[in-house]
1. Identify which of structures 1, 2 gives the largest calculated value of mean count of other Cβ atoms within 10 Å over residues 137-144.
2. Using relative contact order in percent (Cα under 8 Å, 6 or more apart) as the calculated read-out, with 15 as its value, let me know the right label among 1, 2.
3. For FRET efficiency 1/(1 + (r/R0)^6) of positions 97 and 241 (r between Cβ atoms, R0 = 30 Å, to 0.05), find whichever of 1, 2 sits highest and give me its label.
4. Taking log10 I(q)/I(0) by the Debye sum over Cα atoms at q = 0.13 Å⁻¹, for residues 185-368 alone from the coordinates of each of 1, 2, which one would give -0.59?
5. Rank structures 1, 2 by volume of the Cα convex hull per residue in Å³, for residues 81-144 alone and report only the one at the top, that is, the highest.
6. Matching task: -9500 is the computed value of helix-only ellipticity at 222 nm (-39500 (n - 2.57) for each DSSP H run of 4 or more, over all residues; to 500). Pick the structure from 1, 2.
7. So Rg and Dmax of the Cα atoms in Å, for residues 193-296 alone, computed for just one structure, reads 19.6, 57; which one of 1, 2 is that?
Structure 1
């Protein structure tokens, strides 16, 4: 009989797999419990963009800092995982064009550019003629664009499998099980419960994606995470692939992928409906064609929808749950779970095994303790701007 794991990670998305990987690097015996299949949630449905220049309303603060820290890790991690597991995560780096098609968008782009350039992001402004010179298929509607260096993209599903495979090579196990609760002795977690068994362990990490809010009932502590629906299309474009990532306000990013397809999206929807919608497809293609008319001839290969785990203050929730020993959260990563997976894995490994981290981040912005006394209500998330 196999020995009990030191740590159980509840959730097998990209964040849970990254947590398992970094814990296993430290020699911990880890078991991932996932109720469906590895990477079957938003890790599969996301665009996988790795950027610094986030939407203006969400970027100016600690969300920017932690995304930037993880962006600096992910390229090296993908290379290491490829060596260890042979998995090609389709990681690629190329510049991004953040387009403006109206005077109001132009003003917002220039304001964002000034803010991120003051924080070390390599950006410059391109006039319309310069944009057309870089991408002749661009529509004359484009007034200009921010040219950003250092952007990248990775396939979230492949990255999830690579993290998990590398963890398994170090002794981690992956089981398809639904976790329905926790076991305690006093204030210390001693295991997790499934419908058929109890899995004993010394520590638990809840990395439950869009379902993380359900953990509030298990621990008696607020875990203010809600599901936010997003949709993307994967297209086959006529002619040669784009040389740049192309970002549009109110649309997301047009992404030339490493497998030859091009993804476009995403959306931010307040709905419980998990299905892709025809309305989104028509809207996103119409908006995309305003900038790249060649999308009119694109073939829709896949139309995907999923739910991202959005926290009440836009920042991920990473670290120990107050009042309990051995229980940690890795939750609320919003649309940036793929990008944030390396830094989350490193932070959780530090906090679980050493009780502290040397990462140069202001951890008070990410620890669960910031939500002590939080009472969710209908307006808890409204200030974040996702309903615009």
Structure 2
């Protein structure tokens, strides 16, 4: 690359965009960030644009009923974000990189100034996202509907069509894009990084079997298949424990949560440091998601030395070779999840070896610095086509 790039990052949510902008700034590129969150980067204040109006508009919804209405409030207040972004100064940029759902207004700017339009797809194609989630609702909670408004999926579909590059967080996201007719030539895969200073490998697997899930408690994450699998395991291994770590902020899982509550331990919130410490006490990380992009907790668990039990739909196959760093299970299969957990208990040597292989994989190319390097290569490859 002949000269430093001028890059605009924009997201009404996605915290990884903060890390991407910070890493690019460290590499000597001029990064500008538009976000409602506080400045957690090394960017100068002149390069950081915070949407206080959107942040404050959403706050009441985050505080009501333990955050159960947070997502609804986010979508209800989203016009505040759009209006705020349009009023901001927009420097001339080589690249405008925006998260799917937040990209329409940034892409308007990009098309005026001729910048490369990069869409950060942290979830699967909108058609797959909606379809898989609604399927689970039809089966497990028939009166419910996907909590994300249809207009959001319409907006995301339009952003995909406008993008020059669709940055896929995982191989699963890429596959969903291809299935829905998006040309392979505009797709690039770049899994999220992990802070290796926070997430360090455990010394050895615990004596008591403990399985960990981290994420929002919702049908989309596959808990309706994980908990019955663990219930069966518990009959064989009475001392086993399942820990669900995350908020109950989706009404679609509330009834099942009450029914299955005695089966698992629930931790509602945690800091990154607390999560890293918890991981070091667990046997394996289990994530049988039905629809995802790339769960950032997967590389965090790998860096912590945990073997992974996860579906392709979780994004895990981007960084995990089945049988080496963990076990890839089919989606919608409690029996496969059960068998994988049982294997981790009955084969402690295999559990330990997979955990060490997972940590080694993250040490090799899982850092945020490696993420930034791959991202820069993607920018350069597509910018060079324009020269």
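1. Comparing 1, 2, the top value of mean count of other Cβ atoms within 10 Å over residues 137-144 belongs to 1.
2. The read-out comes from structure 2.
3. 1
4. Matching structure: 2.
5. Structure 1 gives the largest value of volume of the Cα convex hull per residue in Å³, for residues 81-144 alone among 1, 2.
6. Checking each candidate, the match is 1.
7. The read-out was computed on structure 1.
No value in this document is a laboratory result; all are computed from the given coordinates. Predicted, not measured: the structure shown is a model, and the values here were computed from it. Cβ atoms are built from the backbone, for glycine too; each structure is taken alone.
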